Structure I
């Protein structure tokens with residue numbers, strides 16, 4: 001790197017300083033606690049997967065966003081001029097066998113298949129790890145970001161979907177986020193709709209286009225659907241469907257899909273999930289027939305959480321997948337899961353000023369010393385505070401007292417303990433509240449009591 005070149009992070013990727021990490025850990029800690037309350041065990045999978053594991057699981061658009069990793073060594077050794085003439089699809093397998101994982105669900109399915117003999121089903125797992133997508137960076141969308149996933153495999157029971165909706169509620173209650181809505185649909189309903197409007201066999205194309213409804217509007221959606229083979233005669237029915245209020249959509253679909261077996265199965269599944277939740281009065285859940293998440297492996301219920309009064313996109317996504325492990329050789333193993341988008345949740349909490357002020361205070365007490373003797377004594381007292389789960393820091397240099405206090409002030413340390421030779425002899429130490437300015441001469445035990453009681 002040239003000496004004049006300024007260092008920078010790759011586009012769509014970020015550094016996180018102490019304050020941001022404290023806030024991220026606050027989010028992750030609360031979500032992790034909810035996962036554990038619902039009986040999920042923690043696992044991790046590698047950052048890198050074989051491209052054969054990743055490709056074909058996210059639709060054509062998703063495959064284009066995979067980060068490919070060049071093979072080690074002379075990666076072009078097997079590439080000939082003829083290969084280059086044939087194009088990217090021929091060359092890529094010769095130079096890149098691996099890629100960064102796009103999400104946590106597909107690697108999880110691979111993990112389940114490889115460890116099937118050691119696992120007890122239904123198996124409930126959660127993962128909190130980074131994923132990578134070569135997307136166009138923008139607010140709320142990054143190329144490297146964390147996901148918090150919880151999945152259950154080995155059970156067809158729709159009570160799993162109900163528990164996911166309860167987990168979403170519990171997580172956002174812990175984060176004090178109330179301004180959101182959880183949207184629910186079912187891919188079987190979407191299949192029924194695509195069949196009924198004359199797009200049988202084109203469900204994936206139908207879902208990808210309908211999923212853009214809130215971004216491009218009805219007219220553009222209809223235009224793109226007709227470009228994929230939707231008859232013009234079906235457009236009025238679709239228009240009426242999109243305009244139907246949320247609380248009337250299921251009733252509308254029961255009539256519209258009465259001749260579609262798969263569509264009616266999807267409606268029955270949605271109603272069963274909602275029936276499990278009839279006693280839950282504080283759920284922010286609504287059915288939305290236009291929810292058509294584009295990931296191709298979903299086969300049943302699909303979920304999406306959107307913050308209200310915000311231009312940040314969805315902060316959760318998930319659904320039921322019946323065939324994902326089948327592509328790795330393990331048939332008839334249904335799964336369902338939810339993913340929390342940590343980075344977008346961070347942006348929402350920041351935007352709505354919902355982070356508690358105290359979470360960025362990693363140090364509660366700073367020990368200020370006059371000389372080496374008092375610094376040594378500070379180490380002893382600091383050890384006693386740490387044994388009582390009180391975070392503290394001994395200022396490491398014999399600087400002027402004003403400078404040491406300035407450090408505490410700049411770093412928002414709420415308390416300072418001042419130690420000199422007189423304090424050591426008397427076993428009484430000056431505790432200063434940096435917020436109120438109040439000062440007290442206290443023993444070590446009294447300091448601990450004061451700090452623990454706030």
Structure II
């Protein structure tokens with residue numbers, strides 16, 4: 001039985017905790033300092049026999065689990081790409097959880113389907129995609145890319161792969177050598193095999209080389225392969241490199257290949273007209289994905305997949321058993337036909353809250369501010385003689401490394417930078433991640449966290465510089 005007063009009391013306790021947490025999160029160590037197994041050792045091996053109250057459970061959350069949290073909402077979080085939230089998004093998640101909607105079909109909650117249609121059209125306009133593109137919310141870019149590759153597979157095989165489980169020709173997929181690992185995983189899941197993925201060489205800025213791409217396509221066609229899909233990156237994970245989208249799109253059109261653009265992080269910046277103008281050719285794509293849960297201040301998970309022709313998605317995934325058939329099916333949109341999952345969360349609600357709360361202009365201002373803050377960090381790193389920028393900054397991603405005076409041996413530099421990263425993260429003040437840029441171990445600084453301010457960026461420069469100086473003193 002639902003006890004309204006008990007629920008209200010417990011809910012207010014947790015809401016108060018959330019408000020205090022978000023206001024004080026920057027004072028907590030950004031990365032958990034626990035070793036593997038410490039959390040498990042604090043938890044009982046068997047479930048409780050008797051009922052426990054929320055006060056007890058919540059007290060254990062604070063005393064047992066909170067120590068094992070890496071604080072993604074800390075303004076000192078500069079690792080990976082962010083998984084941001086914001087006050088309106090959190091509030092919408094409360095409502096989503098309370099409603100418990102399973103929005104697999106229009107009839108299971110008309111508002112869930114129709115709001116998603118409207119919000120995805122809003123997003124299309126905000127990121128300046130041409131009319132004709134339609135969108136669906138998936139959980140992650142990994143799944144969105146998988147959906148695109150599956151649709152490309154079915155289109156090129158005239159929808160026979162789903163029926164036969166195989167195809168007489170060997171399909172191939174193309175991506176940058178710097179592309180996200182989710183592409184290879186998608187190729188595996190799609191039944192094409194890793195050997196069918198062609199990882200194309202990149203230039204000195206880690207962008208896919210169109211001439212190498214065309215050469216690979218021509219070679220494969222001559223050998224009897226059937227090129228099915230090209231995945232280009234609008235912002236690679238490692239260095240935020242942007243592939244030559246327009247040139248790739250022209251090649252995809254020339255050879256009749258599906259072109260999917262992975263813009264998981266950087267796609268949010270397309271709300272800025274000046275950035276959109278700097279990336280021509282997006283209109284040539286067959287599909288495009290970006291994650292509002294990265295840089296559009298919307299709780300994880302929320303991935304926006306756009307397709308030029310939604311029939312390709314629906315023809316790939318539509319499978320409606322008798323118990324899910326309704327008279328309304330012929331004239332309504334059922335998003336369960338647009339992807340892998342039958343069950344679907346009411347994700348559009350939080351996105352609707354965020355867009356309305358901040359407004360298109362407000363979101364532009366927030367994104368622009370993050371770019372400004374990243375330039376301040378870049379300037380701070382440039383001022384020091386201890387560091388070098390490995391590639392030019394793209395948006396809010398700064399890739400750099402520690403290069404002590406008179407130290408040029410590549411192996412030693414990699415070891416030193418790995419040690420520096422460990423020392424920086426041990427401080428608990430900030431959290432950075434790393435990547436390999438060619439054969440260089442480099443540090444990544446991402447300045448896209450919802451609550452980051454200039455004081456946090458200046459603090460990050462100070463922590464990094466001091467950690468590097470301390471390490472240099474140890475070497476001398």
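Some observations on this one:
- Highest-scoring entry among I, II, by relative contact order in percent (Cα under 8 Å, 6 or more apart), is II.
- If Kirkwood radius over Cα pairs in Å is computed and equals 24.3, the structure in I, II: II
- Read-out Cα extents along the principal axes in Å, for residues 251-370 alone, computed value 52, 42, 22, structure in I, II: II
- Here the criterion is mean count of other Cβ atoms within 10 Å over residues 307-314, and among I, II the highest value is seen for II.
- Structures I, II, by distance in nm of label points 7 Å out along Cα→Cβ at positions 155 and 379: label with the highest value: I
- Parent structure of the calculated result 21.6, given that mean count of other Cβ atoms within 10 Å over residues 243-250 is the read-out and I, II the choices: II
- Computing Cα extents along the principal axes in Å, for residues 187-346 alone across structures I, II gives 55, 43, 25 for structure II.
Every read-out reported here was derived from the displayed coordinates using simple, explicitly stated rules and does not represent laboratory data. Predicted, not measured: the structure shown is a model, and the values here were computed from it. Cβ atoms are built from the backbone, for glycine too; each structure is taken alone.
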